[in-house]
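The numbers here are math on the coordinates, done by the rules we state, and not lab data. Predicted model only: the values in this text are computed from it and were never measured. Cβ atoms are built from the backbone, for glycine too; each structure is taken alone.
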Structure 1
Amino acid sequence: MRVTHVITSLDSGGAEGVLARLCVADKQNTHSVISLMDAGVYGETLENAGVRVYSVGMARGRLTPRGFWRLWKFIRHENPDVLQTWMYHGDFLGGLAGKLAGVRHIVWGIRNTDLSPGKSSRATIVIARLCARLSRRIPAKIAVCAEKAVDVHARLGYARDKMVTIPNGYDLSRFKPDPEAGKAIRAELSLGEEEYVLGMIARYDPFKDHKTLIAALQVVAERGVGFHCVLVGSGMYRENTELVNAIEQAGLSSRISLLGRRPDIPDVMNSLDVHVLSSSSEAFPNVVAEAMACATPCVSTDVGDASLIVGDTGWVVPPGDPLAMAEAVCEAQAERILPEYWVARKKRARQRIENEFSMDKMVSRFQGLWQEVLTGAGRGSS
């Protein structure tokens with residue numbers, strides 16, 4: 001099949017990473033990608049893998065007639081068997097342009113479980129509601145990355161009967177246990193091998209709720225538990241005065257390192273004893289699965305499909321509850337000093353990702369969905 005993807009951007013992000021991994025790993029079909037913005041960080045990776053990449057050149061949040069015409073032109077040029085769109089703006093604009101370009105088989109992609117005012121932009125909420133109204137007319141199927149997202153979007157008005165859950169898959173040759181890489185990161189940060197090291201890899205964003213993480217770590221410190229926490233991602237810099245002030249007010253300046261964006265995320269994950277995710281909303285939190293693939297146990301808030309990913313390998317706590325998160329972090333430290341239990345937990349974490357969330361499984365599920373739509377079993381868009 002010729003599969004063309006439409007996505008809002010190709011910058012660093014969960015959906016963008018999944019799209020790139022899918023296109024590179026799927027050797028059965030021919031892929032092309034249209035970014036509504038620019039080529040971002042994944043454009044070069046895709047082109048090096050033989051995937052054609054088009055950039056519409058729209059500014060974030062700004063739809064222009066010229067931009068829509070360019071999108072239509074690119075889709076028309078590719079003439080795909082299946083048009084796979086990603087995220088609300090990609091679904092809305094890609095779906096409409098695909099229809100106008102004469103594409104008969106369109107699959108939408110939902111990557112979110114929450115649309116809260118103050119966290120999601122007003123424009124995003126409006127586009128999602130428009131998509132809900134169009135969901136019975138434009139897509140043949142809707143690929144959803146999390147079970148909870150199905151319920152959320154069905155309540156919003158999306159066609160439930162068209163939604164198919166396809167969990168994310170991971171490159172287990174990249175995200176894997178690598179103790180030596182972890183030791184190198186600790187040496188770089190002057191952290192001892194016996195030091196209890198926590199980490200959270202996430203951009204600075206209201207949904208990531210770093211406020212709860214800091215409050216939880218303050219409780220852990222007050223209980224006399226030694227630890228050091230590294231924060232990695234966009235906005236994790238000393239120049240982020242809002243974040244730095246919160247850390248200072250909690251008395252944690254000497255216990256938290258801000259590392260910013262880094263290209264060696266698997267190495268960082270291997271340096272951690274526990275990865276903590278404090279998000280107030282997620283769909284399918286990639287960072288939890290990636291950490292577990294590195295045999296790093298996780299403490300995560302119960303958001304999206306986090307509990308499905310973690311299973312019995314880590315700790316799942318209510319969102320916005322610093323005390324519950326602190327309890328889990330302390331419990332992990334208590335177990336960490338018992339090698340036989342801790343080693344077994346680390347192995348279970350890796351094994352769960354191997355068994356349930358491999359790249360091969362995700363690719364196979366997408367291939368099956370596209371084939372179903374192409375052969376007419378998923379008819380509904382024409």
Structure 2
Amino acid sequence: MDPALLTDSSFWEDREPFSFGKFPGQLPAEPLLQGSVLFETSGSSGKPKWVVISKSALLASAAAVNEHLEISSSSCWGLALPLHHVGGFGIAARAFAADCRLEIFPRRWDTLAFTIWLEKCGVTHTSLVPAQIYDLVRQQLRAPSCLRVIIVGGGRLDAATGLDARALGWPVLASYGMTEAASQIATQGLCFLKKNYQPSPIPLLRHWQARVTTKGLLEISGPALFSGYIMLEDSVSFFTPRTSAWYLTSDRVSLEDRLLSPLGRSDTLVKVLGELIDPDEIERELNTLANGRLAIGSYAVLAVPDARAGHLLVPVFERRVAPVTAAAVLADYARQATGLRRLQKCFWIDVIPKSPLGKILTTELLTRYKNPEGSDS
């Protein structure tokens with residue numbers, strides 16, 4: 001689909017359900033699908049499902065983000081993310097809602113070409129994932145003066161990389177969101193650009209109400225919530241509507257005075273000899289110890305099921321990582337790790353499987369670990 005079509009009112013007025021690519025089968029006969037966009041994702045089972053979001057919800061999210069970042073008709077949103085993900089789609093929706101220009105990066109990710117494109121097109125606002133910010137910093141590219149904001153989504157940008165990006169003029173701001181929320185739930189505002197970069201806290205956007213359960217999980221309510229899910233089983237699709245005004249996420253957060261700090265997903269917690277351990281937290285510790293020596297997405301901590309311990313924690317590195325670097329970071333970690341958080345012998349792989357937005361596909365990585373063709377430990 002041409003992203004420019006999303007800045008035409010005819011798209012937003014069309015009541016036919018829209019899905020990127022051809023939906024595999026017949027859509028359910030469900031009134032809530034009218035005037036909606038379908039985003040494909042994967043559940044915990046790995047089976048495909050589609051998140052159904054009304055166009056009114058997408059525009060509610062777009063309006064809130066535009067207001068938060070002081071977008072005007074003279075602004076220019078730049079799209080360098082996949083359109084079939086809500087993060088990329090949301091950029092086009094914001095350009096439509098603000099009646100401002102939308103520019104589309106015309107090629108595969110390339111740091112120098114991206115920097116030149118920003119300046120040539122006069123892009124003022126864009127959104128990138130942490131791996132893209134890391135690439136810009138690693139290449140020591142300076143931001144063009146036209147750029148006012150980069151929303152960093154799709155994962156956590158660590159403080160060290162964020163500070164290095166700011167030193168090169170890249171105006172990075174942390175955000176937190178999910179597909180079910182039509183993109184962003186919390187985003188740092190322009191005032192955060194006057195402070196040293198930190199990945200949290202992140203202020204809630206005005207259109208969300210939020211609360212934390214006794215188990216520390218985030219619940220949200222607001223006009224940008226999804227309508228439900230379409231599941232596909234044995235070539236038969238069925239729609240499961242959202243039945244509550246509140247949506248219970250799987251994310252652990254702290255929340256104080258509408259300032260949110262993500263703490264990780266509850267479904268990533270695993271038991272090691274009876275104690276809950278978060279592999280994602282260990283990944284963040286490795287990132288801090290590496291101090292920029294490890295590229296984002298070049299390593300992971302994999303929880304491998306084990307009959308005795310429950311799980312074993314295995315560090316995984318792509319072959320592009322220098323073995324001496326991996327060994328040094330793991331040695332630093334071993335000196336501070338408690339017994340249950342100790343890591344096993346590292347596993348090497350050509351490329352860690354990731355989504356188009358750079359998120360590690362843990363289920364696929366575990367499969368490759370168990371069937372290590374082309375890999376060695």
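Please compute mean count of other Cβ atoms within 10 Å over residues 52-59 for structures 1, 2 and give me the label with the greatest value.
When mean count of other Cβ atoms within 10 Å over residues 52-59 is calculated for 1, 2, structure 2 comes out on top.
For relative contact order in percent (Cα under 8 Å, 6 or more apart), the calculated result is 12, so let me know which of 1, 2 that is.
Derived from 2, not from the others.
Computing mean projected area of the Cα convex hull in nm² gives 17.9 for which of 1, 2?
1
Name the one structure among 1, 2 that log10 I(q)/I(0) by the Debye sum over Cα atoms at q = 0.15, 0.16, 0.17, 0.34 Å⁻¹, for residues 148-187 alone of -0.57, -0.59, -0.60, -1.08 was derived from.
Matching structure: 1.
Can you tell which of 1, 2 yields 5.6 when distance in nm of label points 7 Å out along Cα→Cβ at positions 100 and 228 is derived from it?
Label of the source structure: 1.
Could you figure out which one of 1, 2 the value 0.55 for FRET efficiency 1/(1 + (r/R0)^6) of positions 108 and 212 (r between Cβ atoms, R0 = 41 Å, to 0.05) was computed from?
This value belongs to structure 2.
State the single structure among 1, 2 that was used to calculate helix-only ellipticity at 222 nm (-39500 (n - 2.57) for each DSSP H run of 4 or more, over all residues; to 500), giving -7500.
Answer for the origin of the read-out: 2.
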